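Visitor: What follows is a set of structures for review.
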Structure 1
Amino acid sequence: MTTQSEQTLENNLVAQLAEQGYERVTIADNAELLANLKRQLEKHNAEKLDGTAFSEAEFKRIVNHLDKGNVFDRAKILRDRMHLVRDDGTSVYIEFINMTKWC
């Protein structure tokens, strides 16, 4: 059995994900991390959102919802859906992880 460095393993994983259609992003700071999270959640929940983006107030409520508890609490939160009352008064359940087609 051969061994490989952690960097080689990481590079191979990133290359494999890129071959599967995943987009590589560079995130320099917390603001970019949150902006990417917002884009990915909007993309993942596009059908439920009817093509509209989250407002800044809506996204702030989502981040507050995610920013609770310990690592086990957060893992459960990510597996569940969140009831979001939109700024216009409509309700939507957003999901963070596609639990049906996760792989």
Structure 2
Amino acid sequence: MALAREVKSLLFGVIPPLVGLALVAFFAWHTLHGTRGLIALAQIKEEIARARTELARLEAEQARAERRVSSLRPGSLDRDALDERARLMLNLAAPDEIVIPYGPGRRLY
């Protein structure tokens, strides 16, 4: 009887701390490795930083495209500059124009 009481006393003295330790270990594990844990938080912050960099690059690209489009609107279109640029890019000339060829190392533009 005394032995049973000592075993019972020992079990009730050991089991609650083991259960508490198991709970602490469970929550500590999920604090680090869970889907919303600290490791996942670091990965999400890296992904946000990459997304912000990509956003800045795309916003700059959008601004460049908007500037190019705004220069093509009828109110701001310089027809002479457009004609000159188109002739240069297409390598064309009007029949009544005089063409002066440049050497390969001596470009005008």
Structure 3
Amino acid sequence: MPFSDVLTGWLVGLLVFLPFYVLSAMGAGDIKLMSVVGAFVGVKGVLLCALFTALTGGVLALIFALSRTRSQLPYALAILAGVAVFISCSLFNPAFLNLSLQGL
């Protein structure tokens, strides 16, 4: 991957969740983790990772809410799950990712 794609992927990964950090909904570590993910997967990949992260984060939040525990959900788990979904989709069905990225 060219260095410009690495740099723009890092920047987009940083900017995707930055508003949540400003609103104190996420920690700085989550923002840094997503920027590193962006550096590895590029701009289009980090946008899909962010989408999968948001979806898996919602499922994990629902599970935590139904379990009625008072512990907080570390969002790094949702980021890990979202990246895992992205990697498994790209390995098992790369045509799906190409179809979903045509508008980008």
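Visitor: Which one of 1, 2, 3 has helix-only ellipticity at 222 nm (-39500 (n - 2.57) for each DSSP H run of 4 or more, over all residues; to 500), as calculated from the coordinates, equal to -25000?
Guide: 2
Visitor: Given a computed value of 4.5 for distance in nm of label points 7 Å out along Cα→Cβ at positions 21 and 53, which structure among 1, 2, 3 does it belong to?
Guide: Matching structure: 2.
Visitor: Let me ask something else. Supply the structure label, taken from 1, 2, 3, corresponding to Cα extents along the principal axes in Å with the calculated value 58, 31, 31.
Guide: 1
All of the numbers you see were taken from the coordinates with simple rules; none came from a lab. These numbers come from a predicted model, not from an experiment. Cβ atoms are built from the backbone, for glycine too; each structure is taken alone.
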